[in-house]
Each structure stands twice: as structure tokens, then as C-alpha cells.
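What follows are several structures.
Every number here is computed from the coordinates shown, using simple stated rules; none is lab data. In this text the structure is predicted, and so the values were computed from the model without any measurement. Cβ atoms are built from the backbone, for glycine too; each structure is taken alone.
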Structure 1
Amino acid sequence: MSKPDVLIVDDQPSVCKEVTSFLSYDYTVHAFKSGPDALEYLSENTADLVLLDYDMPEMTGFEVLMAIRQNQLTRNTPVIFLTGDTHERMRHEMLGRGANDYLCKPINSAELHSCIRKHLVPRNT
């Protein structure tokens with residue numbers, strides 16, 4: 001049985017590297033440094049879950065989320081925001097715009113695994 005595909009979209013290479021190291025044993029991880037790169041990948045591929053940075057230069061995480069939700073093939077893909085913003089209003093905004101969950105940076109490995117398991121929909125393989 002193949003591993004679930006998880007996309008990490010973050011403009012900070014150190015975050016992509018860290019999250020990939022946390023997840024690579026249990027998941028096939030695809031890391032992208034920008035929203036447009038991730039959306040290009042998703043135009044021809046699927047993902048089981050997306051980990052999405054909120055604050056990125058080319059497209060915000062919200063813009064990427066809107067594009068994911070508007071695409072028939074990806075609209076039901078779970079999206080978990082990764083953010084350094086711990087304000088309650090940000091949490092409400094993320095969830096209100098269609099994110100499935102959010103995690104605050106710095107990322108805790110155990111919390112990340114737990115959150116992914118909570119939202120990952122088993123494949124029909």
C-alpha cells in the first residue's frame with residue numbers, strides 16, 4: 001500500500017526541510033516554496049492533505065486555499081494552515097475561510113502527526 005501524499009507549501013526552506021523530516025517515514029512529502037508552484041502541481045496531481053503557510057510573498061495562504069477549494073479535484077482535500085500568528089482572530093479567519101485546522105510555528109512533531117491523522121481521509125485502494 002502506498003503512503004499518503006502530503007504537500008507542504010512554505011516559502012521558508014528550513015520549515016519545508018523540518019516538516020519533511022518529521023513526515024517522510026509515514027508519508028510521501030512534496031515540498032513547494034510558493035503557492036503558484038503547489039497549484040501547478042495540483043493541476044496535474046492529487047494530494048491527500050496540504051500543509052499551507054499563511055504568509056507567503058507571491059500568494060497568501062488564503063489565496064492558495066481559495067484556489068484549492070474552487071477546483072473540483074481538490075475542493076475536499078484537507079488543508080491545515082501553518083502560521084506564526086497566534087492571535088485568536090487569525091484562527092477564526094483561517095477556519096472561517098475553509099481550512100480544516102491550523103498549527104502554530106514552531107511546529108511540534110507529535111502535534112503535527114496527530115493533526116494530520118485527524119484530518120487524513122483514508123484512500124480507497
Structure 2
Amino acid sequence: MPCTIAKTTRRPWKTDPFASIAARILGSSYDLSVVLIGDKRARALNITHRGKCSPANVLTFPLTARKGEVFLNLARIMREAHRFGLSPAGHAQFLLIHACLHLKGRTHGSTMEKAEDYYVRKFDIR
């Protein structure tokens with residue numbers, strides 16, 4: 001299966017759009033694991049892999065050219081969604097788009113922002 005979802009929190013979360021978002025951006029043969037986590041695990045991963053002591057909202061790990069992992073911090077997504085004018089589900093979908101673009105080799109900047117805007121419109125993210 002190209003996109004697998006693992007949930008490590010008790011918070012209910014709709015993940016239906018994740019597979020279609022990942023397949024559209026990464027291709028159907030890309031093997032993506034999406035892990036839904038909370039602040040504690042996000043902070044630990046961020047310390048270990050980025051040397052930052054705050055809980056990240058999303059962490060992206062390319063494993064090979066055709067395989068990667070994305071960790072979405074649901075607690076932080078819930079707290080910050082309103083700042084971006086999105087529902088929590090929409091913010092999670094936006095962050096998945098952001099992560100998938102990183103897995104494709106994109107870096108922060110105007111080109112990435114244009115791609116994010118394109119996919120937000122394409123998937124009607126709110």
C-alpha cells in the first residue's frame with residue numbers, strides 16, 4: 001500500500017484525504033508512512049533530529065528515493081489551525097502537502113509556496 005497511516009494518539013482524526021494527497025504529489029508507487037502523534041513525541045523527534053526543543057507541527061523524513069515518513073502533531077495542528085484560516089483537518093492536509101513537497105526535494109521559498117497554493121486549491125482545503 002503506497003500510503004499507510006499510524007495513529008499514536010487517542011484523538012479521533014479523519015485521514016481519508018491523506019492517501020489521495022500523497023499519491024497525487026508523490027506518485028502511486030511512492031511508499032509513504034504518515035504517523036499521527038502528539039506534542040510529547042513531536043518534541044522528542046524534533047530534539048533528536050533537528051536539535052530544537054519545541055514540538056514541531058510536521059516532521060518529514062525521506063528514507064529512500066521512493067519511501068518516506070511524515071509525522072503530524074495533532075495537538076499543535078489543533079492549536080494553530082485558526083491562525084492560518086483553516087479547520088484543523090484542513091491544516092493537517094496542508095501540512096501533509098508541505099511534507100510531500102519536501103519529500104520531492106522542494107525547499108522553502110516562493111516556488112514551494114506556489115506549489116502549496118496549487119494543491120490547496122486542487123484539494124479544496126479549508
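Here is how the numbers come out for the structure above:
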read-out	value
Ranking 1, 2 by distance in nm of label points 7 Å out along Cα→Cβ at positions 9 and 25, the structure that comes out highest	1
Computed -14500 for helix-only ellipticity at 222 nm (-39500 (n - 2.57) for each DSSP H run of 4 or more, over all residues; to 500) - originating structure among 1, 2	2
